[in-house]
Structure I
Amino acid sequence: MSKEILGKKLGMTQVFAADGRRIAVTVVEAGPCVVVQKKTVDSDGYNALQVGFGAKNAARVNKPMMGHFKKVGQGAFSCLREVGVENVDDFKPGDQITCDIFAPGDIVDVCGVSKGKGFQGVIKRWNFAGGRATHGSMFHRSPGAIGASAWPSRVFKGKKMAGQMGNKRVTTQNLQIVEIRPEQNLLLIKGAIPGPKNSVVAIRQGIKTK
């Protein structure tokens, strides 16, 4: 099956390899994820597992969702995602997926929502150079002209301009798992991953290494 698990980004630190090299790692609390529902080709048209991650106060869950969670009998979850699998018959509702599905040295892709930076200008958002900073320049951090000529007399779609920066779904590929601590449900992943601290990320087997 394609290995995938949900986790919470805790922050960054550093570890030392056996040869003394210092490695910057991101610490992720990965799982345990509980299988809430099985989706099959017969009932839904595709095979997948719906998994829950992160405990949630039952008083803050509406009745339809609470009825959905009660079928499993392991409380309510703050995050529900679907994980694609080839053989759903290997799982049943209530099963747990833990971080030990991975091993040190595995290559993974990490998907999360990047930090939102609000409305930003073209210099911060697109790394425009800007104009001269000298007195009287009148052109410092502006985008410059954006229009075309008599044809097509419009601004092309996708033009790099000021606007919302960040707060988008981002996938960082080909990251290496440095260390696994199953007793603490921790994965130490080399390098940086998308999102702020305490955000939910999805860690899956690297698509380019399958």
Structure II
Amino acid sequence: MKQFAVIGLGRFGISVAKTLYEMGHDVLAIDKNEELISAISDYTTHAVQGDASEEGVLQSLGIKNFDVAVVAIGGDIEASIMVTMIVKELGVKYVLAKAQNDMHARVLYKIGADRVVFPERDMGIRVAHNLVSTNIMDYIELSPNYSLMELSVLPIWVGKSLKELNMRTKYGINVIAIKRGESINVTPKADDVLRKGDVLIVVGTADDIGKLEALSGRVAG
């Protein structure tokens, strides 16, 4: 289980925080708005009202102990930049920040953000799934019940064929394509052997995808 701090509770921040919490992770939500904190308190591990642009507030919350900080501050670009800089300086290993435009994104990268996202391009749910495991490259909800995921081949799968892995039975998922470098095999066969660096495109129910994510997280962690 990883520890995530989500700073800023607009639609994007709320979506990321709730999804990470539903996936079983420890989530701290921080916002200046008391109403937003009250609304999300049942959907996070901890929800704290405070001004995250004040270094002392973040220090008191032990922010340096978190694996990931998501800076999801909305309209205040100055606060977004300040908080990103503070959490990085305090030692958070991975900082993801929301940007309003390309110039904002460039500044965030310059001050140490590890990844910058645009809410219009990266939905909160997709980002949350990406954060859980370095093996998960992309996650798309096809419907409330089914999802598609791009997953780097796990070390335990290297050298084994799809038939040997029997993913439909073991994990409840279907492999619909294999990406190898610049080529994509959209008609994978049972005797296709997986190599290190391959990327699988799989589809399955939300529950089955979740189990695969958990396995990926354990292998990666």
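Values quoted throughout were computed directly from the atomic coordinates according to the rules given, and no laboratory measurement underlies them. Keep in mind that this is a model prediction, so the values were computed, not measured. Cβ atoms are built from the backbone, for glycine too; each structure is taken alone.
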Given that helix-only ellipticity at 222 nm (-39500 (n - 2.57) for each DSSP H run of 4 or more, over all residues; to 500), derived from a single structure, equals -1500, which label among I, II identifies that structure? I
When relative contact order in percent (Cα under 8 Å, 6 or more apart) is calculated for each of the structures I, II, which structure yields the highest value? I
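Taking 15.8 as the value of mean count of other Cβ atoms within 10 Å over residues 49-56 derived from one of the structures shown (I, II), identify that structure.
Numbers: I: 19.1; II: 15.8.
It traces back to II.
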If mean count of other Cβ atoms within 10 Å over residues 33-40 is computed and equals 18.9, the structure in I, II: I
Comparing I, II on FRET efficiency 1/(1 + (r/R0)^6) of positions 41 and 185 (r between Cβ atoms, R0 = 41 Å, to 0.05), the highest sits with I
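Hey, FRET efficiency 1/(1 + (r/R0)^6) of positions 97 and 169 (r between Cβ atoms, R0 = 30 Å, to 0.05) derived from one of I, II reads 0.90; which structure?
Numbers: I: 0.90; II: 0.15.
Only structure I yields this read-out.
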Can you tell which of I, II yields -0.96, -1.20 when log10 I(q)/I(0) by the Debye sum over Cα atoms at q = 0.22, 0.28 Å⁻¹, for residues 9-80 alone is derived from it? I
Which of I, II yields 15.6 [mean count of other Cβ atoms within 10 Å over residues 105-112, calculated]: II
Between I, II, which one scores greatest on Kirkwood radius over Cα pairs in Å? I
